[in-house]
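Please go over the structures that come below.
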Structure 1
């Protein structure tokens with residue numbers, strides 16, 4: 001018989017919260033579920049469960065803030081990976097399938113906890129069609145260098161820093177300058193460009209601050225864990241929680257830019273700078289989603305797992 005029990009984690013001592021939740025999870029029989037109540041989004045728990053137990057559960061938000069979160073966690077009927085496997089887990093295992101999600105407009109990084117069924121609704125296609133697309137991705141040739149899921153996490157952190165973080169630093173000035181220039185020249189005819197300019201400035205400022213915290217605080221802490229050290233004041237999981245919140249905010253900003261620009265649709269009179277701005281924003285969005293995917297779906301769960309085992 002399936003039972004649903006509510007676990008109020010706000011009353012549990014912080015260091016015992018996740019162990020208690022895992023005890024409840026491990027006691028579930030296939031098809032059974034329980035609900036956790038928290039005073040903040042427990043998304044880091046989702047990634048820890050995914051990293052330590054695999055995609056054998058369904059994660060459903062029943063209430064999402066601003067002061068109370070309720071999440072129903074259900075063990076799959078088979079007790080193993082099935083159709084409830086999340087898009088984030090699928091993308092983490094095989095980036096060729098992440099490309100399918102990207103093509104269909106399915107958020108597999110900030111919204112990686114959704115099931116295939118939920119993703120198919122988001123994409124406006126049948127679940128069967130989505131599964132066909134994912135199956136076809138298996139025929140695409142890939143190389144060992146793209147198997148991010150099997151990289152050592154300290155190497156992955158360095159890769160993210162030296163590629164995606166560096167890309168943000170190099171592109172932010174160019175894109176911010178273009179957004180200002182285009183707004184000044186075309187803002188009278190297209191007033192939404194002033195909003196685009198303002199949003200770009202805020203997005204770049206937030207991201208530069210974010211990657212600085214990762215490079216100076218989080219990534220060194222992850223490397224300490226790999227090397228058997230644990231000298232940071234805050235736990236890696238606590239730092240990651242803040243990084244997740246930043247990622248969610250970034251995802252919202254990128255979606256807002258899509259809305260403001262009607263999916264980067266250029267008017268007939270668009271000049272070269274106007275065209276270049278939209279191309280750079282699309283390129284930036286693509287790189288940022290891959291960047292967040294590598295962190296949310298691979299690096300962060302493995303780092304939390306390593307810390308809990310230390």
Structure 2
């Protein structure tokens with residue numbers, strides 16, 4: 001285990017301290033990530049612990065039958081007092097393997113019980129509403145999380161993919177400790193409304209896509225051909241002019257990484273966890289080498305001059321075609 005130069009950060013007003021780099025456990029479910037194996041997935045979770053990460057983020061719908069939660073539980077149960085586990089409810093797969101949002105209290109209570117069983121733990125440290133259900137008032141869903149808190153089944157509450165108004169409405173019914181949106185160097189929409197609200201209300205911001213679904217890791221060449229099974233093919237950031245602009249942007253990050261003798265991914269993650277109001281960068285991984293490299297971003301800090309150079313590159317890149325996605 002290496003030594004982080006970043007102290008652990010508190011989740012909201014709880015006493016839960018987490019590393020600023022967490023492992024996002026969507027890839028190990030193997031739904032949109034290709035060439036995923038059980039052995040690699042178990043080894044990746046174990047490697048994250050060995051690399052100094054203590055925070056793991058999964059969800060009820062990560063896997064058609066809870067595969068991610070089960071894998072996470074297998075590795076982390078013996079280490080329960082050393083790690084913080086987050087999961088999410090409110091989204092599941094139907095018989096046609098389509099995602100369905102269901103924010104009804106009865107569903108949320110049942111899914112939480114199933115997540116506890118899959119993980120093999122007595123309490124979930126941080127439990128999110130994975131996304132608002134347009135057919136259920138946000139306050140009604142929030143009431144279910146209040147029930148789970150009162151029952152001692154969860155230690156803290158989070159929400160994901162919420163608008164500012166939805167954050168306010170949920171928080172009025174059940175205090176929020178964490179907010180999980182997508183965010184990275186090129187997708188910074190939350191800086192306008194949700195992030196300032198979180199800062200003002202002592203709500204931690206745990207961002208997914210810090211590496212823009214792997215694009216900002218800098219390992220995909222310009223002529224890369226995506227496998228037909230690769231879920232990234234449908235996103236604008238991986239197509240046409242957007243792809244070329246993103247590659248130009250990466251070319252400006254590579255000298256910064258080279259001068260530091262670190263990976264481009266580490267530069268991107270390090271920048272992210274230094275951003276005002278950003279508590280944690282959730283780094284998805286399906287192989288041990290990926291999570292080890294991401295974790296190493298906690299062992300050094302970009303200088304003000306390097307951050308200024310990155311910010312100039314971001315400004316030169318210009319507006320990015322982006323679309324929110326539930327994860």
Structure 3
């Protein structure tokens with residue numbers, strides 16, 4: 001009987017160590033970008049069964065995102081010192097109605113915001129496009145999926161405020177949206193309004209979604225991964241909950257969502273929307289996933305954004 005117990009105890013210890021080792025590797029690769037010239041892991045639907053198994057064991061490979069183009073308009077490159085040094089592009093509009101600061105999603109960079117910036121410029125606004133830490137020409141290779149990036153949102157807001165600008169709007173997609181929400185909740189900044197696309201409800205839910213897209217069970221690995229990710233990056237991942245941040249947001253909000261999003265569920269969006277305290281509006285785009293909304297909804301997106309801003313005047 002004692003030998004039997006020892007055998008199963010050893011199996012348990014082996015599995016415990018193996019699961020934690022795999023989760024530790026996953027967490028590091030998820031929050032630290034690789035060299036820019038390395039090959040990026042393809043999306044789950046494009047991977048073979050062997051490649052999926054390899055990815056589940058050793059994690060994804062995410063090269064540091066690089067800016068692929070520059071604005072066609074005249075722009076100024078600005079370096080700001082935040083928790084890391086970050087690089088921004090400022091595009092000034094003559095007779096500007098205000099300034100909109102744009103924040104990209106996970107694995108993105110400020111050049112991915114140029115098309116959105118162009119739409120805001122057409123509406124008469126100046127724009128500032130931001131590379132979060134670890135991306136583009138900003139410092140480091142680390143990302144915290146919106147947790148520490150929230151400080152960079154405040155740095156950008158404070159910079160534009162220091163120029164005398166009164167009409168400041170914040171725009172963010174996915175991780176960028178989460179960073180804005182955390183910043184407002186933590187720092188009580190007061191933008192004229194915010195436009196946020198597909199923010200996740202909690203860090204745990206977004207980690208679970210990644211496992212589901214790989215057709216792998218999320219329990220218990222999602223929780224273990226989140227624990228190690230927090231340890232590696234200096235924060236408690238289970239407390240990173242935009243649905244809770246929403247309760248501290250009183251400024252006007254336009255919340256945008258794609259109904260076929262496999263990374264963020266409709267229930268997460270509904271919870272965030274319910275918790276927002278101020279003037280709010282939710283727009284849902286059909287046949288749209290976790291992607292650039294301008295690809296399938298450019299006209300409607302423009303109408304929704306313009307209507308939101310007009311109503312705030």
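For the reader, a short list of remarks on this structure follows.
- Structure (1, 2, 3) behind the derived value -11500 of helix-only ellipticity at 222 nm (-39500 (n - 2.57) for each DSSP H run of 4 or more, over all residues; to 500): 2
- Of the structures 1, 2, 3, the one that 1.9 was derived from, the read-out being distance in nm of label points 7 Å out along Cα→Cβ at positions 216 and 248: 2
- Distance in nm of label points 7 Å out along Cα→Cβ at positions 48 and 272 - structure with the largest value, from 1, 2, 3: 1
- Distance in nm of label points 7 Å out along Cα→Cβ at positions 32 and 256 - structure with the largest value, from 1, 2, 3: 1
- Source structure (of 1, 2, 3) for Cα extents along the principal axes in Å, computed value 64, 48, 44: 1
- Of the structures 1, 2, 3, the one that 14 was derived from, the read-out being relative contact order in percent (Cα under 8 Å, 6 or more apart): 3
Just so you know, all these numbers are worked out from the coordinates, no wet-lab data involved. Please read all numbers here as calculations on a predicted model, not as lab measurements. Cβ atoms are built from the backbone, for glycine too; each structure is taken alone.
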